[in-house]
Structure I
Amino acid sequence: MCSVHTSVELERRGIPTTVVITSAFRNALEVQYRGKGMPGHACIELPHPIYYLSREELSKITREHMDEMVRQLTQAG
């Protein structure tokens with residue numbers, strides 16, 4: 001997962017990050033972060049699959065996760 005590598009590099013430079021995934025990739029994300037020395041790194045987990053969702057459905061899911069995304073990007077940690 002390229003996004004994991006990028007987020008680890010940015011976090012090490014003091015720039016907060018989060019990664020948006022679908023639930024199907026949760027285990028892979030956790031393994032990658034653990035391997036990079038950042039177990040438990042925050043992410044936004046959307047339901048899987050999202051490919052078949054309408055624009056309105058995807059927009060609704062996005063709005064539901066927006067506060068959490070802002071929190072993850074602005075909370076020191």
Structure II
Amino acid sequence: MKVSLITIFTISGDYITLGQFLKEESFISSGGQAKFYLHEHLIKLNGAAEDRRGKKLRAGDQLELAGKRYEFK
């Protein structure tokens with residue numbers, strides 16, 4: 001999978017869950033879709049596959065999905 005530019009995502013608070021992030025970035029339209037999206041798409045968190053919608057994303061984490069890379073601040 002080819003990854004392009006790194007997008008900086010600023011977290012307000014200590015963390016954001018993976019499901020909340022997917023909704024915030026419009027990969028899904030409702031929180032209920034997160035489970036299905038994660039089942040059908042490869043997502044890498046800090047280089048390892050991740051499929052838990054409740055996984056807490058914190059500052060310093062890096063996420064790859066849909067050919068995009070995100071860094072959390």
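Which structure, out of I, II, was helix-only ellipticity at 222 nm (-39500 (n - 2.57) for each DSSP H run of 4 or more, over all residues; to 500) derived from, given a value of -17000? Among I, II, the structure yielding -17000 for helix-only ellipticity at 222 nm (-39500 (n - 2.57) for each DSSP H run of 4 or more, over all residues; to 500) is I.
Structures compared: I, II; top value of mean count of other Cβ atoms within 10 Å over residues 20-27, i.e. the largest, recorded for II.
Can you spot which of I, II the value 44 was calculated from, given it is relative contact order in percent (Cα under 8 Å, 6 or more apart)? It was calculated from structure II. Quick check on the output: 3, 17, 30, 29, 17, 3, 0 is P(r) over Cα pairs in 5 Å bins from 0, in percent, derived from one of I, II. Which one produced it? Working through the options, I get structure II.
Bear in mind that the values in this text are calculations on the coordinates, not laboratory data. Owing to the predicted nature of the structure, the values given are computational and were not obtained by experimental measurement. Cβ atoms are built from the backbone, for glycine too; each structure is taken alone.
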